Structure P
């Protein structure tokens, strides 16, 4: 199984989505539509009620005073959007009464019992009905999963506390514990996927399909991802997950066979300037990897054999490592795996831009639509991409065959 994403990076998914949304343009997402939410709170005649909408990095909050328990919120939405209804608000982020929803453009009605606030019923939002079905099917699973999830969170916290000493015995022990807890959670994840399959029978092209595709887009063949994306409903395409998938498909196309390879300039592991354009006239294999990626490291002996076989015939390898936050681990992995025989650069990801959700044109992995490690890109002497291996594309055997044909 290919390494999809480092588990410690899962918290960055929201930020990555924000970055991806900056890259998207097109008439599909240009216009907002109005929504109206008409509500009634039984058992509460007055007081303030709040609507929080998560349609931007910081979201937006609106409030209104109940009138004999009734309220109306209006506004603009571009796509089905996660939101919350709150009462008894204690601070900017805390409230005693919370009800998560998915709002859609159009008119919706909401009925709430003040004493059972979290059981409020929203009508008029297909996306919310789908999410409600999913939540009900997964409720008991997630409750049973909590002890293992809490254990995993504690282990991650310990690991983060000593991540600068990744190669110490303590770090390896924690990684082993982390892997053990992950295996303990696998049956729960399988049950969750099964509930998603059940929901997909009722809503084959909705939110659940978009969310499932968001995590699969890096593993599926490009055209399969594009086909599934086109099958999504307009609302699902306009959701955050849908727009993320669209941006990833666009990025993968930029790094696919038949297009000119995006140029990049960096400084290699020895402090020497390096650019892709300087290698025109040679076949270049870009190896996207990381020190923490187990399949990447296991594949290095194979790459060493290929390099020894084809170097003198005109093959150059450039390793592009996703270790921007831990240069020490990168250098040690290069030394330990004896792969300093070819050139190495970091991926160039700017961590501050990542945290702020800003576009990062110097991020090499982003230019090539890298969503899975390891991924290899083969470029011909004219600078055109002639092979992609990983990220739902070809295999190592396909790479071997291609190099045999070339040389």
Structure Q
């Protein structure tokens, strides 16, 4: 499966320089200074990474009425814009065609965040969770499968998995996958604070000994997928090829917020079996690693054990740069991987000062690059092989993939 376009701007230089996107919580989300405190019922951090101008949207561009535009959730608005540009820039003929649409977003309209007038919503059908995908396919006239998804932090990888399967089975001639995370609900910040999963400094510190929770990040990403033979036939620019994906659940093996190494490993092995590749052949692994005390060692140690070899194993995580973008986390990592493949340079992981001692670095010969370095390709073909992992709370959906240059 060929990835023929990704729409997230150009993060390559930003990531190469080891930059960070963190800032104080904007007042248009909520007034954090009223609530920040370590006490019960308060938010523990005033920092995160945020999209700009989320209130800016031109409904007339997409033939949307002013009422629908007001009631449409922010995620759907941003996915409409991002997906339209991704399809336009990919150069494929999409209107009225059998193009699948797999979308995930925070499905809360502005009225559910700030209070609403029930009479205002009467006769409008733009704010429901199903509309996250349906509005995109409707306004862009995409006539393939249309599927809204929510598997928490693995949502966009699950969406990619379903899009790949549908394309391989001939259910659509191409597919768009999109995700948008907007952190504008105060109740989520409060819930995460009381659950003890947010870092007090608001930053992700993947693989670091001081990892004490994740920092929240916002993002919107859309990608376009086509079968590889069709992309080659049409002379599309191919950023990467998706060789295999895997998905499972840990069932009742552990609480829903606890990582389970055996489930993660099983999903990754399914992906490599589908790709007909060996885990020992990878050149780099982009991990889910969010910077939590239990999550990072659990993931890194099974990866080291299963992918280990005589030579060095390089791993990383983009979350140090942009925070944990939750719904959009996989697509954000995928964009990083595309830039690694295109430039032949491994982009650095930031906010790593002292490696987490719970991770068996020396035993598994694992290392996290903290500065840009050349990607060493093991295959005689000269094509890179990169593995990716993503996990989601609530049912513990585990999805992993193998991506090639």
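Here, each number is a calculation from the coordinates, and none is a lab measurement. As the structure is a computational prediction, the values presented were derived from the model and not from experiment. Cβ atoms are built from the backbone, for glycine too; each structure is taken alone.
Odds and ends about this structure:
- Structure (P, Q) behind the derived value 3.3 of mean projected area of the Cα convex hull in nm², for residues 196-251 alone: P
- Structure from which 16 was derived, relative contact order in percent (Cα under 8 Å, 6 or more apart), options P, Q: P
- Computed 2.6 for distance in nm of label points 7 Å out along Cα→Cβ at positions 52 and 284 - originating structure among P, Q: Q
- Parent structure of the calculated result -8500, given that helix-only ellipticity at 222 nm (-39500 (n - 2.57) for each DSSP H run of 4 or more, over all residues; to 500) is the read-out and P, Q the choices: Q
- semi-axes √(5λ) of the Cα gyration tensor in Å, for residues 188-387 alone derived as 27, 20, 18 - corresponding label from P, Q: Q
- Entry that produces 26.1 once mean count of other Cβ atoms within 10 Å over residues 76-83 is calculated, selected from P, Q: Q
- Calculating Kirkwood radius over Cα pairs in Å for structures P, Q picks out P as the one with the greatest value.
- For distance in nm of label points 7 Å out along Cα→Cβ at positions 36 and 204 computed as 3.5, the structure of P, Q it came from: P
- Distance in nm of label points 7 Å out along Cα→Cβ at positions 172 and 292 derived as 3.0 - corresponding label from P, Q: Q
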